[in-house]
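A.B. asks: Listed next: structures, encoded as structure tokens.
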Structure P
Amino acid sequence: MTTPISDQPSPGTAQLLPATGRALLQRLATAQKEGRTPSMVAAVFREGETVWHGARTSVSGHAPDEQVQYRIGSITKTFTAVLVMRLRDEGLLDLGDPLDKHLPGTGAGNVTIAELLAHTGGLAAESPAPWWERTPGSLRPTLGDVLGEAPFRHPTGRRHHYSNPGFTLLGALVEQLRGAPWEEVLRREVLEPLGLHRTSGRPQHPHAGGWAVHPWADVMLPEPLEDLGLMAPAGQLWSTTGDLARFGLFLLEGDDRVLGVESLREMRAPSAPAETADVTAGAAYGLGLQVQDRDGRVLVGHSGSLPGFLASLLFSVEDRLGAVVLTNCTSGVPISEVAGDLVRIVAEAEPPIPEPWRLLSDVDPAVLELAGPWYWGTQAVALRLTGDGALELGPLTGRARSARFRANDDGTWTGLNGYYAGEILRAVRRPDGSVSHLDLGSFVFTREPYDKEAPVPGGVDPQGWRPLPM
């Protein structure tokens with residue numbers, strides 16, 4: 001009998017402590033047994049490489065590894081979103097454009113591209129019957145067939161309502177602007193540059209079969225494996241833990257051949273108004289990516305399901321690590337919970353070692369002059385120049401607004417996060433060149449609280465500071 005791969009040393013496992021590897025295997029094995037699934041494979045990636053692979057199977061002598069394909073369902077949507085963001089970065093579209101500007105005649109043309117990416121367009125969750133995931137895509141040969149006669153369920157832009165037809169429209173948009181089929185564009189612009197050679201629209205050997213496990217008996221039956229046709233951009237892809245780990249690393253770190261860090265950061269930011277239940281569960285949605293708070297850790301990624309398969313790809317930006325879990329059963333496995341647990345196990349057992357503190361290699365004296373304490377009214381804050389050349393604004397005491405700023409070519413700075421995201425920080429200088437104050441989105445920051453020499457909005461009482469009258 002062949003020893004299951006999960007009990008053999010696997011590539012990358014040695015990079016984790018033995019106790020960590022065993023804890024990962026224990027969680028995977030428990031999930032496979034309790035979920036009653038024919039097989040389950042997983043990978044953990046961190047800091048630029050895959051560090052662990054594992055697998056469990058109910059078939060003696062069968063050992064699926066990181067090269068065995070499983071269907072990944074809606075993780076496909078993240079691939080489609082990357083293609084759309086590439087079009088945006090090339091200037092071929094704006095996320096605020098209505099779909100009709102680039103793909104007229106769909107019947108849903110007032111929805112913006114950003115709303116489609118964030119599932120806020122108000123479109124139906126599914127295409128008209130019969131259910132598209134278990135029937136041939138040939139039953140829906142046109143976008144009109146995918147959308148149906150009444151494609152909307154909610155007012156556009158008012159709420160998050162997950163929509164598979166919405167990503168069919170995004171796939172059609174990609175085809176329209178690239179002049180080539182969605183899968184061909186995906187392979188040329190994402191899969192090949194990232195080396196994802198085991199990711200494809202149709203299964204390639206070796207691949208797992210999809211199964212439905214009886215809920216009250218340990219027996220199963222095969223699920224149909226349909227080509228989804230026009231719905232492919234919403235859920236067609238097959239992939240492996242090896243490929244998805246590499247894709248997860250790309251989503252964490254970026255790759256200028258495909259998509260830069262700033263665009264990926266934009267995709268990861270929550271952009272959809274969440275339902276009450278989602279807020280309670282700590283869940284939100286970005287642009288083609290799900291965002292969730294799991295035990296105080298923000299995890300980004302996507303889950304996927306099609307009859308016979310469940311999939312999850314999750315990563316923590318702060319911990320610089322993530323996990324992939326794939327299985328071949330229709331239901332019964334809390335797949336994203338398992339992936340989140342794998343991330344937690346590594347993060348708690350082996351927290352990332354910070355990069356060494358380093359000096360700036362070069363600094364502009366005019367920028368260095370901005371560092372130090374400032375006051376917004378009476379609130380004390382500090383501005384720091386960091387080793388990567390950014391500016392960080394934060395409170396000296398207590399809790400207050402914080403932000404990072406990147407330099408612009410004109411000497412101003414743009415906020416990257418929090419309340420000041422997108423706002424412009426500008427140093428206002430006196431005629432002699434010295435700094436008078438900072439202007440941040442109309443807020444005036446001065447070196448002294450309510451500095452009379454600076455243009456504080458509303459002015460400063462000419463009598464100055466004084467004690468409480470007796």
Structure Q
Amino acid sequence: MNSKYSTKLLFGLVMSLCSFMLSVATAEEKPNVVFILIDDLGWNDLGCMGSDYYQTPNIDRLADRGVRFTNAYSACAVCSPTRAAILTGKYPARLLLTQWLPSGRWDREHNKMIEGRYIGELPLEEITVAEALRESGYATGYIGKWHLGTEAFYYPQHQGFDVNIAGRDYGAPGSYFYPFEGTWKIPSTGQVQVKPAPISGKEGDYLVDRLAEEAEQFIRSHSEKPFFLMLAHYAVHAPLQGKAEKVETYESVDPDNRQGNPKYAAMVESVDESVGRVLATLEELNLDSRTLVIFTSDNGGFAKATDNTPLRANKGSHYEGGIRIPAIVAWPPGQKNGSVCDVPVISTDWYPTILEATNTPLRPFQHLDGKSLLPLIESRSEKLDRQAIFWHYPHYNQHPQNFPCTIVRRGDWKLIENLETGEFELYNLNEDLGESNNLLKSNPQVASELQALLSSWKIEVGADPMRPNPEYQEPTKSKK
């Protein structure tokens with residue numbers, strides 16, 4: 001063989017080997033990401049958030065070795081818009097996806113305004129965080145509730161996830177018990193939607209456990225390369241169905257000492273057990289030291305399930321009880337275990353946080369409304385470079401204390417614009433967490449500044465307006 005050719009061949013082999021070893025080393029250095037999203041979990045429905053009723057030892061343990069955000073917010077008071085914000089890093093108003101899917105509860109005769117327009121699926125043009133990570137070499141898996149589009153074109157497998165297990169177009173299962181099937185009457189049309197099983201199983205299976213089982217399997221199957229797993233539980237959304245033995249335990253608690261419905265409490269405990277299974281799997285495989293774990297909710301607690309006190313209202317309302325949520329981040333490199341952060345954060349922040357933590361190039365043109373929380377998590381900063389956070393909900397949904405609104409929070413101040421009446425409410429959340437004292441008249445300068453900020457934001461993101469409803473029927477006054 002020609003010596004010159006042999007030298008070139010040897011050099012090529014060495015370079016290929018070096019390149020391979022470098023790619024392996026890079027893969028090993030990239031951290032995994034596990035994002036656990038719970039449906040309708042209230043802000044204080046965890047032991048680490050002050051509850052002595054709900055039993056959540058595994059989530060509390062996660063908080064003990066992570067950072068707990070006490071001023072965390074969902075991007076909306078209902079589910080689909082928040083989920084879209086997490087995946088895209090954009091406000092629901094910018095996406096024009098401001099309502100839960102497939103429809104809300106608008107009434108032609110009884111609602112004074114026509115709702116703002118909204119699309120029925122997460123657009124494929126958006127580059128989801130899963131797509132960004134997959135392009136960076138990650139295996140991506142989605143397990144659980146999707147609720148962002150229909151099967152033919154808009155399921156998780158069309159939005160950057162290699163694996164889709166149990167992700168469907170509906171927002172709640174027919175049942176949490178096998179075979180997980182059921183029906184649902186659509187509020188706006190009265191038609192009945194048939195809900196097929198989101199996942200296989202066997203007699204006696206409970207949906208929360210099945211999803212946890214699939215999450216364990218995904219982690220084991222992808223432990224040799226970096227992975228992004230999104231475990232989005234259907235629980236603790238209605239129907240309220242807990243395991244019988246757990247329900248009995250909470251029913252034995254004196255009603256005066258209950259924070260919520262015993263069935264809901266049983267569901268919370270099952271969710272906690274599922275988190276424990278995921279954490280145990282990471283520890284068993286020695287992945288916990290290089291895995292970013294995020295735990296949060298998509299909106300506040302449901303009024304018929306839990307008590308959100310001291311917060312005002314509940315899911316569906318944009319008072320604090322509907323949008324302030326639990327959020328815990330466990331990030332082994334650089335964090336202070338068991339620390340607490342009171343900086344206001346919101347769903348759009350998870351996208352850039354995940355990219356920065358995984359050394360994946362940021363996409364500022366995509367996650368326009370998010371800020372990386374890594375400086376807060378690693379205690380490199382005590383604040384974010386952000387003036388305010390916003391909400392826009394031009395819809396009706398019939399949850400208690402709900403009304404169409406646009407909101408801005410800047411510092412301790414929160415301004416709410418009622419889109420039906422044109423009236424405003426102003427609260428200082430540091431002094432009045434329960435939003436009981438409207439300070440609009442006593443703080444006209446603050447109100448004026450926030451109104452201007454809100455107006456310019458609505459223009460910037462293209463927030464769709466409401467319009468007067470010509471078919472609205474004024475309620476008849478009863479005769480005395």
Structure R
Amino acid sequence: MSARLLGIDLGTSAVKVLLTTLDGTVVASASAEYPIEQPQPDYAEQAPAAWLRAVADAVRATLAQAPTAPVAAIGLSGQMHGTVLLGADHQPLAPAIIWPDRRSAREVQEITERVGAERLYAITGSPVATGFQAATVRWVQRHAPALWRRVQRILLPKDYLRFWLTGVFATDPSDAAGTLLFDETRRDWSDELLDLLEIRRNQLPPVQPSVSISGRLCEDTANALGLPVGVPVATGAADTACSLLGAGVVRSDQLLLTISTGGQLVQPCETVRIDPQGRIHTFCSALEPGEGRSGWYQMGAMLAAGLALRWLREQLYEEPTNVSYDQMMGLASEAPPGADGLLFLPYLVGERTPYMDPTARGVFFGLTLSHRRSHLIRAVVEGVTLAARNAYDVLRELGATSQHIVLAGGGARSRLWQQVVADVFGTPVQALRTAEQSAAGACILAGAAIGALDPAEAAHSWAHYGSLVQPDSDRHCFYQERLEAFRALYQRNAGHFGP
């Protein structure tokens with residue numbers, strides 16, 4: 001029986017585990033959840049011990065589905081930006097502070113002012129935000145100095161998992177980039193930022209390529225997982241970087257558009273492309289640069305994509321859970337493109353790209369007595385897509401030339417949404433059919449670490465897509481006009497949005 005690859009994706013609310021063959025065939029999978037604790041307003045914490053219990057449960061459940069399959073290597077993927085603080089005994093000193101945490105707004109402002117916005121972007125490729133490790137560490141230094149004096153190690157969530165698996169401290173460029181303590185061009189920790197924030201380099205893990213073997217499964221953890229001692233563990237990558245691999249998006253002419261609760265546009269690039277205005281994030285990918293490989297990616301983020309549709313469902317229906325999104329999409333298809341003049345700004349919780357405006361608010365514009373549910377639903381679908389295109393134009397301004405869009409997330413299941421994306425962008429679209437793409441990316445990195453496959457080639461061959469959806473030229477021209485109206489609607493109202 002051929003060897004298997006085990007991918008572990010430590011997500012924000014659950015861990016997903018995938019067992020595959022070397023050609024990407026899924027043999028088994030399982031998941032296990034854990035809560036986000038909010039002991040105070042704006043806090044978002046998780047217990048590292050809860051991660052480990054969930055990982056053990058999910059790995060055992062996966063292996064139970066294929067008990068005779070030998071595991072050749074383990075790959076890791078994980079939620080970005082979070083902070084795990086370890087003491088001298090290498091045990092967590094406090095709950096992990098994860099990316100949705102908002103307590104460090106003052107520290108974000110302080111870091112940006114002390115470094116200088118343009119200098120910060122030039123080093124890290126990104127603006128700092130609450131929940132990012134740089135801001136969280138600064139908050140701990142200021143508000144919990146006694147705790148900070150005990151800190152010996154600072155780890156990201158995935159890298160704490162690796163330490164539990166192998167006893168080795170390590171990280172990779174893609175996850176380290178999300179700390180905002182990292183030099184994007186040098187692909188190493190920034191001494192300038194570490195000095196400024198009073199962080200010792202030896203408090204951070206060494207940086208290794210994502211495809212390297214960072215360690216091997218130690219005895220206690222192997223027993224907990226039901227695996228043999230000594231299985232190699234790849235360094236792995238951040239969940240977004242792994243998601244690109246799992247989606248087969250590794251070339252600079254491809255764009256990954258994810259429409260889930262929020263929305264993301266992720267564009268691979270072969271050189272460091274930094275926005276001096278800080279409207280997008282540029283991070284390292286899971287691939288090492290060189291020989292035409294996209295060693296970085298640019299990312300634009302929307303805060304309310306599927307969230308806007310869920311909100312609308314809750315307002316339109318007395319029993320919203322009895323109404324499927326497929327039913328809503330069927331109703332939306334009854335309305336014409338443009339929803340008979342109805343335009344929607346999906347900024348229900350502020351917006352990231354391109355405005356970085358936490359005060360932005362949602363707007364329905366152009367309502368008349370003739371508008372029905374079908375128009376409202378279609379306007380939300382179009383508004384979210386126009387917001388994505390508005391964000392993409394920043395990437396295009398910086399040199400992106402996408403010829404093909406891979407659509408992922410819940411929105412990818414809707415044929416209507418696929419067509420609207422194709423028409424708004426004027427670009428062919430394919431829906432991703434690969435399940436658990438970040439865990440699949442972790443499997444690819446595991447195979448690459450043991451020399452069993454090439455990560456870029458495996459990314460192409462492993463990913464599965466729906467049929468190609470072509471844009472309609474007339475509707476594309478129509479939506480170009482709607483995009484201008486969409487932008488103008490925000491600009492005219494930006495000064496009127498409240499906190």
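A.B. asks: Comparing structures P, Q, R by mean count of other Cβ atoms within 10 Å over residues 118-125, which one has the largest value?
C.D. replies: Greatest value across P, Q, R: structure P.
A.B. asks: Oh, and also: Thinking of P, Q, R, which structure, once distance in nm of label points 7 Å out along Cα→Cβ at positions 334 and 414 is computed, gives back 3.1?
C.D. replies: Q
Coordinate-derived values only; no laboratory data. Here the structure is a predicted model, which means the values were calculated and not measured. Cβ atoms are built from the backbone, for glycine too; each structure is taken alone.
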